[in-house]
1. semi-axes √(5λ) of the Cα gyration tensor in Å computed as 25, 19, 13: which structure among I, II?
2. Tell me which structure, out of I, II, gives 2.6 once distance in nm of label points 7 Å out along Cα→Cβ at positions 13 and 29 is calculated.
3. For the read-out Rg/Rh (Cα atoms, Kirkwood Rh), for residues 37-92 alone, a value of 1.01 was computed from one structure; give its label from I, II.
4. When relative contact order in percent (Cα under 8 Å, 6 or more apart) is compared over structures I, II, which one is greatest?
5. Can you tell which of I, II yields 5.8 when mean projected area of the Cα convex hull in nm², for residues 45-124 alone is derived from it?
6. From I, II, which structure was helix-only ellipticity at 222 nm (-39500 (n - 2.57) for each DSSP H run of 4 or more, over all residues; to 500) = -16000 calculated on?
7. Determine which structure produced the value 4.5 for distance in nm of label points 7 Å out along Cα→Cβ at positions 5 and 101, calculated from the coordinates; the candidates are I, II.
Structure I
Amino acid sequence: MQEQEVINIRTLHFGDLEIPQNNVLDFEFGILGFEDLKRFVIISEEETEPFKWLLAIDEPNIGFPIVDPWLLDGNYNPGRGFKVEEEAIFTIITLGKADQNMTANLKAPIVINIKENKGKQIILPNDKYSPTYVVSKK
């Protein structure tokens, strides 16, 4: 049995992690505002479910809380013929300061091609969804 290559990273919030190479997601164009970061991994922590973390491998202290957009809006429809068996969709959460709201960017979801381990952030062409959808009010 062939041993799988791993990438070792040290993170502020998750400690030392060993990431199997086949869990690395390639974002050719990065993420809005972080276009230079191309390799990410999704981290799941039981304590933060249903939230997951999209962690930059090359800058492991940069991570984005993400969540399934249908948990926020059961009628969410990004409208581009997603292949459910091949793609996973997430929305990035912005954690407000103590006196602000937690918001989700439903306008620019993260799309992960599960079979190819490729990710991209797309901007939906209409104004149906907000980049600052309120998740919780303070």
Structure II
Amino acid sequence: MASIVFDRLDHAHRLRSIKRVRQWLQQVIESHDLEVGEIAIIFCTDEALLDINRKALDHDYYTDIITFDHCVGDIVSGDLYISVDRVKENAQQHGATVYQEMLRVCVHGVLHLCGQGDKTEAEAQVMRQKEDHWLSVFHVEPT
């Protein structure tokens, strides 16, 4: 059974309009001719995500999201760990609301699961364009 679930690791963040966000992320996936599998979006603190980054990826730096891809064929599945602390800081730096930035980070992770990379400058530019597009579809102004 396909689902997009929101959970908390060590942070009490609650995303508003969860049903609408879930439908929007499903639309993103389906626009890539893919199917929704099991996706968990897990909110945590900077320290928890740093620990995951160190243990799972051998990276020693803070980040806003880590995406673990569990896709099989055309079924999009994975775990998105999101640092609420980092999202709040990024929102302030970019002149966005926390809600706007959280939506950007959520769609960023889902776009990764759909195959969009961001390692090169060209890929990162395409990723940003896709994020902006999907934020406008959600009717949130991109920053």
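1. On the way: I: 25, 19, 13; II: 20, 18, 16.
Value 25, 19, 13 for semi-axes √(5λ) of the Cα gyration tensor in Å corresponds to I out of I, II.
2. Values: I: 2.6; II: 2.0.
Source structure for this number: I.
3. On the way: I: 1.01; II: 1.03.
Structure I accounts for this read-out.
4. Numbers: I: 18; II: 22.
When relative contact order in percent (Cα under 8 Å, 6 or more apart) is computed for each of I, II, structure II gives the biggest number.
5. Values: I: 6.5; II: 5.8.
This figure was derived from II.
6. On the way: I: -500; II: -16000.
Comparing all candidates, it corresponds to II.
7. Numbers: I: 4.5; II: 2.8.
The read-out was computed on structure I.
Each value in this text was obtained by applying a stated rule to the coordinates, not by laboratory testing. Everything numeric in this text was worked out from a predicted model, so none of it was measured. Cβ atoms are built from the backbone, for glycine too; each structure is taken alone.
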